[in-house]
1. Comparing Rg/Rh (Cα atoms, Kirkwood Rh) across P, Q, which is largest?
2. So helix-only ellipticity at 222 nm (-39500 (n - 2.57) for each DSSP H run of 4 or more, over all residues; to 500), computed for just one structure, reads -14000; which one of P, Q is that?
3. To test your reading of the models, identify which of P, Q gives 2.0 for distance in nm of label points 7 Å out along Cα→Cβ at positions 8 and 160 when calculated.
4. With relative contact order in percent (Cα under 8 Å, 6 or more apart) computed per structure, which member of P, Q shows the largest figure?
Structure P
């Protein structure tokens, strides 16, 4: 079977401090040989770079979680990304979150910060690893308006109609293990083409059991569910995921 990549995880998280080497070994044993560790803050991003220097399986990303609405902090993150761009595989996670941010003025600030990260993605030719909780349609519209090129929409919670323009633009959608218990994710996978799908875990969250720490090895669950929903073999899904991952992230395997 083709090797797999967990395209969105938080391996810097302190919930992994006690057993991170074992977590990585379990992932490799499950065929998940690469893991993109995204960040929510500059401190997380620094940890990702340090972890990547220690574990070759970890691919570091740097981004600012959408609930941080401070323009100076956002500019600091962009400066960090510019300095470290040769070491990073993606800008993320960045995006919109209309579940956590409901004030219109704050949403406007969130959108302007996201726009600046989209501009940076185009400037540096780095993929965007995008968070869009309760804002899928808005995130896709903004990405299209700004001319974004390399985009992964992680754990997309919108409707297929909102996803379709992103599919047509060549964007990718990453599926977490929580698809086992999410009818919305199952419906999305049923209706989207295999050619635009990736797998992720968002570990330590979005696992098959919401009460248990998630980890990269569980990306295999997302693969299995895609195969069941699409009624194709796991081998065929793994091959498609391998090609999709390389189309977005290059020769990472």
Structure Q
């Protein structure tokens, strides 16, 4: 099996043997793959400058086993500036989600495009970082077959109302909520937050509502992602917490 110039991103790399690297990649047409880049750690390796995360690449490889051999690498046509600072941690978070949740050899072209667009947003001086992360998480769950129910109340089937409050039960959906006691194992969330996620636009001209949408969307997606990530903590999230603590000290 030989693949040539496949649009790809490197999600993670680690040393392999004396001079090589193992690469976890996300290919637009081939899905998540594991490649060995032989000799990539040698000083004079022509691959040294290419195998970087968050950079669109055109990768070629061959082989039939679980780990295949990288045979070539080129930079993609559209090169964006890499995220820096706090946004770099957000980019690592995206990579960790894909590594933990994607099944190998299962293509997701639309998810690849969403990932590339989110990286571009993070690389720019944009204030939409939180919103873009939440929308990517929502789309990721949808692509994997775990999409959130964002358009109707699960018991009655009625359309969600913006000013109504719901209890979102993980892996079930939003249920009409009359009091806090109605939401024991779920998450209280406003109808307008669910509608905002459904519409793919978390902005509100009203500052207080905008902040509430972002906060509830983060809690909602974190709860639902946890159902599929398991008990192992995300390293990128731990690094983010450590960075916040350092800034406070």
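Since every read-out is calculated from the coordinates, none of them should be taken as a lab result. What you are looking at is a predicted structure, and each value in this text was computed from that prediction instead of being measured. Cβ atoms are built from the backbone, for glycine too; each structure is taken alone.
1. Answer by largest value of Rg/Rh (Cα atoms, Kirkwood Rh): Q.
2. P
3. P
4. Numbers: P: 21; Q: 14.
Comparing P, Q by relative contact order in percent (Cα under 8 Å, 6 or more apart), the maximum is at P.
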